[in-house]
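J.: Below you'll find the structures, each written out as structure tokens.
Please treat every number below as a calculation from the coordinates, not as lab data. Fair warning: this is a prediction, and the values are worked out from it, not measured in the lab. Cβ atoms are built from the backbone, for glycine too; each structure is taken alone.
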Structure 1
Amino acid sequence: MLRRIKGARRVVITGMGCVTPIGIGRKAFWSALQKGESGVRRIESFDVADSPVKIAAEVRDFDWEAELNPKDRKHVPRTVPLALAAAREAVMDAGIHTSDLSLTERREIGVQLGTGGGGLAFTERQYRYYHTGQAQKGSIYTIPSSTHGGLSSELSMVFGLRGLSHIISTGCTSSTDAIAYAAEHIALGRQEAMITGGVDSPLAPGILAAFNVLTVLTNKWNEEPERGSRPFSKDRSGIVLGEGAWIYVLEEYERAQRRGAKIYAEITGYGSTCDAYHRVRLEETGDEPARAMTLAMQDAGRSPEEIDYVNLHGTSTLLNDRIETQALKLAFREQAKRIPMSATKSQLGHPQGASGAAGIAAALCAMHTNVIPPTINLDEPDPACDLDYVPNQSREATVRVALCNCIGFGSKNSALVIEKQ
């Protein structure tokens, strides 16, 4: 099966699109990111009067109906219009006109997305209809639209793409893994281009209640939502849920050059490990997150001395932030305190399986604006979290090589290295 594979091809990012709690579209997102704006507000999409947690980072002012045909609006989860809007921007940004592609060209482009919860909020709504005497409001497509695999098919159908159409769902590392696997398909010559990235929308009454039972969400900032997500701060008290979509076009390097495409960055390294420890908690030593980052650097042929910026997972939980800091020290050794790092979740909340794709967007922002986005709400650093997290204010810097780190439920760890061309 693999005998025809010879040398790996180079893979570059040529298009980017995003729909986020702090801005819709790449430019709006980057602008808000650099300003340190928070997208966390009181939840408006459903009643939270009886919930101990009343805040999340919702995408507001988004015309989701405009992304779908009227007949499809009741039949798909919110993740579909989020992903479609971001993908449309990415494809346009890449200068690809899918309506003009030949059949051969359509077969050369695939879709590979990462999501954690997929259509769970949609499924929850369908159950509510069925169990409250409102079955007529339900969708006949509850089964295909509730399963994760249908999400990539929605994009394939809209753009008419005949290449592979896959979903990766590995918890919080989903989109990091999806982007890496998409890059590998191109590097191995199986596809010429890929639409890839992450989307998640874990905001619904039942999902919020389940997270409350898990006791990982903060309930201390309902009156000051913008201050709720506080990675690495001594007084951090838990995750703030978020949603959004960050989608990219990846291409084989020479193909991109031939058509004169803008190149944002090259994907040069990937590493992934598992603590094999617990459904939710990290193993205390930080060995496996560190090894994932080390593997990514080795894959890219880069040393810790050559990394200019690290985008952190930074969930704002007492355990994760402390162990991620320890892992960074193991991976980067004496360089750990030199490298500027920041946690995008301080502004976006935690978009679950889309986290890694959001981190890539932040790293691209740093590369192409020469401004590293901050970790906001870092009012009193935890003594155990003593690295340079670019606290509260963005910082001018030259970033050519960046590492983006993700840590997920189930002890999963993944990291990507990207480089400006």
Structure 2
Amino acid sequence: MTSGRVVVTGIGVVSPNGIGAAAFTQALAQGLSGIDWIPRLAHAPIQTRFGGALKTFEPSEIMDARDLRRVPRIVPMALAASREAMAMAGVPIGSQGTPAENTGVILGSGGGAAEFIENQYRAFFTGEGKASPFGVSAATGGGASSEISIALGLHGPSHVITNGCASSTDAIGYALWHIQRQNTPMMLAGGADAPITAGIISGFELMRVLAGPAAPIQRASRPFSRDRQGFVLAEGAWMFLLEDYRHALARGATMLAEVLGWASTCDAFHRVQPAPDAAQSARAMRLALSDAGVAPRQIQYVNLHGTGTVLNDRLETMAIHQCFGQYANNIPMSSTKSMIGHPQGACGAAGLAATILSLRAGFVAPTINLIDPAPECDLDYVPTHARPTDATLALCNCIAFGCKNSALVVRVLKG
């Protein structure tokens, strides 16, 4: 029998501004940007040649060269974050100790195999490079979680949720449900995405949603600013070991946070634009609060979707006001994307990791680059610098293409 309570016992991070949970936490505290020019895009037929790319991550340290040729980039990223999460949780990896049948994997990713697919098409249509016999399996969205399950020897459910920018938030929500309802005591859940490709960037350029260059380039991502232009594309992986409370207690695990509630809605309005009334985004947050048994006045911090597009920032601000009412202006909140850019389907997991790690360390991470807020963006976005806090109860919000909205409520555990 499950306890009905789900806790986080491990966190793994592969982020543009820090590899590993400790480095990521320090970067959040310092307001360190991971946005930079990307050398591999220097000669691509696109205008946007910067983003939140991983600078020091070495896939060859995670997988051997033969396997790397057979999988998309998100696999070594997600595998590195998963291994760190399991190590932090004190769960042994490998056939000699992993509780294989009791651990599942649910990964959220918007389009994680994009680069692999682009390379396969390039090889087929131009003869540039060599097509892979693993082109089909690697390009299949559900294959990424299988790669993690295979590498770690985990026999629990293995699923991929691909739901736009809400993918990893929903993956964590489904993992919560699996533990509460399916008697699976441990789930690796989170997100990984690697959308920094010429093809993906050109598509976003046609949509006119990407930010232009800034001086310095680290200022390109500036959510809620009067002069914001759009989002900065990013990549990364953020994974969590979620565990039934009784199971974690019995093995003496350190509990980092408790996931209290989750909810998801759809505006049913437009393929890429959120509804102008923000009603369903607000409703997703209210439903998550209800699922958690938490009143709006109790929330002490909100991690915002905060992409930096004119429309998203205005409507998310509106949704916060609708959800929290008279309490909205009293809650500190911030956008992690100001520091890392927008890692698409992995962004919800990035926001949850930032929330847990920063609040456990006693600070609210800032929204950097926010010097002159837009008049319609009137909340406490914790501009430019981190702020000391003793907050423990937080909400993490996501808004996705296809009018999808998701929110998680989490209580950070200290000591």
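J.: To test your reading of the models, identify which of 1, 2 gives 0.65 for FRET efficiency 1/(1 + (r/R0)^6) of positions 127 and 175 (r between Cβ atoms, R0 = 30 Å, to 0.05) when calculated.
T.: Structure of origin is 1.
J.: Name the one structure among 1, 2 that FRET efficiency 1/(1 + (r/R0)^6) of positions 231 and 303 (r between Cβ atoms, R0 = 25 Å, to 0.05) of 0.45 was derived from.
T.: The value was obtained from structure 1.
J.: To continue, here is another question. Quick check: 127 is what I get for volume of the Cα convex hull per residue in Å³, calculated from one of 1, 2. Which structure matches?
T.: 2
J.: Kindly point out which one of 1, 2 the value 3.1 was derived from, the read-out being distance in nm of label points 7 Å out along Cα→Cβ at positions 119 and 327.
T.: 1
J.: Right, here's the next one. To test your reading of the models, identify which of 1, 2 gives 1.6 for distance in nm of label points 7 Å out along Cα→Cβ at positions 23 and 151 when calculated.
T.: The read-out comes from structure 2.
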